[in-house]
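> Pasting the structures in now, so scroll down.
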Structure 1
């Protein structure tokens with residue numbers, strides 16, 4: 001190849017990388033600004049007024065908490081007890097036993113005095129067969145309903161719960177998540193605080209429960225995780241939830257609600273088709289689907305996001321389990337983006353098509369691939385002796401310093417707003433994690449994302465993969 005042409009190609013590559021980096025810097029800086037504005041607005045808006053008496057009234061809107069369970073015998077009793085102790089009157093806890101092969105169902109029957117009841121079921125319901133429906137013979141547990149069905153996956157279990165629920169709102173959570181006692185008060189309040197737009201969904205921040213002191217389904221003391229892998233995820237969750245999703249919520253362009261804590265207008269969720277059983281990214285896909293449905297119906301709507309620490313969950317402390325989880329997330333991203341590809345730069349969907357979808361495509365999906373293959377490109381260029389080292393080190397140092405700055409801001413903003421980790425030692429440990437994350441935890445996440453995309457593209461893997469938890473009852 002002509003040396004002049006080769007130099008032009010190299011300059012073009014440098015310009016592309018510089019532009020891509022600049023766009024990311026601007027986007028993340030603006031994201032930090034938007035999340036800050038939204039957090040301040042939320043705290044000011046909720047600094048007055050006590051809705052606890054109103055929401056404790058029998059006239060408060062009904063809500064069903066749907067919790068799929070598969071082989072959860074070690075923690076199911078404690079998890080259900082926690083859900084039954086929420087500060088709200090008009091709600092139902094619906095546990096869907098998704099064909100567990102252990103003693104999940106017998107444990108619940110014994111602990112809560114369950115007995116089989118008859119209940120009409122739509123014969124046209126497209127889901128795995130229901131084997132039985134159970135209610136407690138004790139008045140104390142009257143809010144509990146247990147559905148036993150053949151195994152069909154989380155999406156299938158959630159769809160059955162939505163169809164059998166008779167309440168206006170449904171909450172779809174992981175059965176081993178720990179909700180704060182006043183969680184439903186915050187959720188229902190957000191459904192009703194809009195007057196000109198219909199709130200179709202409410203999401204919230206997911207907090208890391210590893211190493212916290214938990215007893216009897218109650219969070220007694222918040223502690224920094226002892227596992228370094230969990231600490232990195234805590235930092236990642238703080239950035240993602242407290243900054244990222246708060247920013248997207250500020251411009252009403254949120255495209256994902258965590259499957260661990262998501263609440264929906266049941267009517268809209270069913271009208272949009274419910275959860276897609278053909279994807280492993282069901283929490284993301286249903287938000288895409290509901291937004292598309294509302295856009296096509298031309299009805300004013302919005303999705304609310306709650307920054308309050310209402311939901312705590314266990315994150316993986318084993319690298320292989322973490323990789324399986326992120327592999328699944330990557331496959332879910334690809335499946336959802338492909339299924340809703342008509343939204344890509346489509347002005348018909350407003351900010352969703354022109355901003356949210358492109359961001360998700362270029363950053364959440366393609367950035368890990370570019371980073372992975374870019375690393376090998378640098379090695380190739382080094383081997384060929386054509387690396388502009390001054391430019392390379394300057395760009396790398398700039399990216400590194402910006403990533404640390406963004407992580408530091410997320411940590412300090414958490415301290416300023418909710419201060420869950422008040423010890424100076426804990427803050428310093430998180431800042432240390434931010435400094436070494438680009439060389440330790442981040443490459444692991446990038447590799448998991450690449451693996452997930454490759455396995456999906458070559459169709460060598462379609463399921464969830466192994467997801468093993470210790471259980472919140474043992475989180476102490």
Structure 2
């Protein structure tokens with residue numbers, strides 16, 4: 001029962017599903033509470049987009065309350081050959097949570113329970129609809145931390161973090177989501193439920209979790225996760241380093257790491273983004289500087305002062321204008337409010353933006369940033385930069401108005417060119433935002449056709465009927481749509 005995909009911004013439902021839609025809706029109401037099956041035009045429109053530029057409506061939305069219900073919904077989709085996609089808060093930036101071919105959208109707002117906090121084993125077991133920051137705040141009261149902290153943590157869900165292998169400012173020191181997932185319960189394409197991994201640090205057999213985390217929901221639907229938690233650090237020092245040039249800020253990043261110091265975070269913002277942030281949250285960023293670094297150290301109290309002094313000395317060697325040390329939790333929170341709110345703040349400059357989530361070696365940051373700005377000039381588009389400088393994960397924000405179709409066409413060309421610059425510099429085309437639909441053609445920048453064919457075979461092994469989040473991550477062979 002194929003469904004037609006008509007271009008990148010719209011999707012028309014196939015006639016077969018139109019005829020059977022009422023029957024499918026009734027069957028879904030037998031699986032979940034009837035109030036948890038949504039199919040009005042308004043409901044479908046609300047689930048037709050994420051934080052990318054992609055748009056496509058599902059045919060029905062289901063809000064399950066348990067793994068058993070998810071399994072039955074997936075089994076129904078498998079029997080009827082209907083596309084099915086799992087979704088959390090929809091903060092995805094590359095189109096990964098848009099129902100490209102319609103079908104059934106499974107929304108996890110009802111499965112938002114923290115099932116167990118196991119302090120002796122340093123784990124927490126959660127359902128996929130738990131908001132990232134809600135878990136972090138609860139754990140902090142107990143003296144523990146779940147380290148991955150995407151900028152969207154106030155609203156993003158742990159299931160979405162699992163699918164995208166989300167990072168965040170603290171991934172420099174603590175790693176991304178995959179480094180903190182110990183086990184998972186997953187519903188496969190025919191409704192079968194499996195567990196992979198567990199509370200042990202090492203498990204025999206294939207690393208299925210490593211394959212599933214970051215697969216953008218294309219191989220299965222996660223319904224429970226066992227996460228690793230760590231002790232909250234004894235001490236934290238947060239600094240704002242102010243620079244007259246982006247190059248000096250970039251060189252400071254490489255110099256700090258080269259000294260053997262691994263800060264908890266090393267974040268950079270350029271002048272354009274700082275101005276938007278200041279108008280929005282008044283974080284105290286200098287409006288006349290070219291760039292700032294947010295540098296955060298954490299760890300044992302003993303030795304923290306010496307390490308902070310060493311970092312400040314490195315900043316001075318690279319022409320820092322000023323280093324401001326947060327003197328209280330309130331000052332630290334202000335600095336982070338600016339960084340975490342940067343994507344939202346740029347809406348003050350233009351109504352739309354495209355994020356180019358490329359990653360490059362740290363030593364290439366100054367060179368690549370210069371070339372990114374040249375791309376902006378070439379296509380007459382303003383570009384703001386805010387990114388995880390410590391691990392070379394760039395987030396150039398191309399600002400535009402998507403109602404202007406000619407400008408939108410230039411945006412897509414500029415985005416592709418920026419990702420090619422990252423790949424040519426020895427980097428890659430995504431650090432944490434995923435491939436989704438947005439970067440399918442750019443996969444060829446970093447993978448050969450043989451590489452991509454292996455990915456197709458993996459997808460086929462997990463999902464031979466291609467119903468689980470179809471059309472994402474892995475480009476189709478030439479001539480196949």
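Here, each number is a calculation from the coordinates, and none is a lab measurement. Worth saying up front: this structure is predicted, and the values here are computed from it rather than measured. Cβ atoms are built from the backbone, for glycine too; each structure is taken alone.
> Say we calculate distance in nm of label points 7 Å out along Cα→Cβ at positions 114 and 130 for every structure; which of 1, 2 gives the highest result?
1
> Can I ask one more? Say we calculate relative contact order in percent (Cα under 8 Å, 6 or more apart) for every structure; which of 1, 2 gives the highest result?
Structure 1 comes out on top.
> Let me ask you something else. Which one of 1, 2 has helix-only ellipticity at 222 nm (-39500 (n - 2.57) for each DSSP H run of 4 or more, over all residues; to 500), as calculated from the coordinates, equal to -15000?
On the way: 1: -15000; 2: -10500.
Answer by label: 1.
> Now, a different point. Given a computed value of 0.20 for FRET efficiency 1/(1 + (r/R0)^6) of positions 98 and 426 (r between Cβ atoms, R0 = 30 Å, to 0.05), which structure among 1, 2 does it belong to?
Details: 1: 0.20; 2: 0.45.
The read-out comes from structure 1.
> Now for a different question. Which of the displayed structures (1, 2) returns the greatest value of Kirkwood radius over Cα pairs in Å, for residues 106-193 alone on calculation?
Working: 1: 14.9; 2: 13.6.
When Kirkwood radius over Cα pairs in Å, for residues 106-193 alone is computed for each of 1, 2, structure 1 gives the biggest number.
> Identify which of structures 1, 2 gives the largest calculated value of distance in nm of label points 7 Å out along Cα→Cβ at positions 42 and 274. Mind showing how you got there, number by number?
Details: 1: 3.0; 2: 4.5.
Largest value of distance in nm of label points 7 Å out along Cα→Cβ at positions 42 and 274: 2.
> For structures 1, 2, calculate FRET efficiency 1/(1 + (r/R0)^6) of positions 322 and 442 (r between Cβ atoms, R0 = 35 Å, to 0.05) and state which one comes out highest. Working shown, then result.
Working: 1: 1.00; 2: 0.35.
Structure 1 gives the largest value of FRET efficiency 1/(1 + (r/R0)^6) of positions 322 and 442 (r between Cβ atoms, R0 = 35 Å, to 0.05) among 1, 2.
> For mean projected area of the Cα convex hull in nm², the calculated result is 24.3, so let me know which of 1, 2 that is.
Working: 1: 24.3; 2: 22.5.
Comparing all candidates, it corresponds to 1.
> Which of 1, 2 yields 17.9 for mean count of other Cβ atoms within 10 Å over residues 266-273, as computed?
Of the options listed, only 1 reproduces it.
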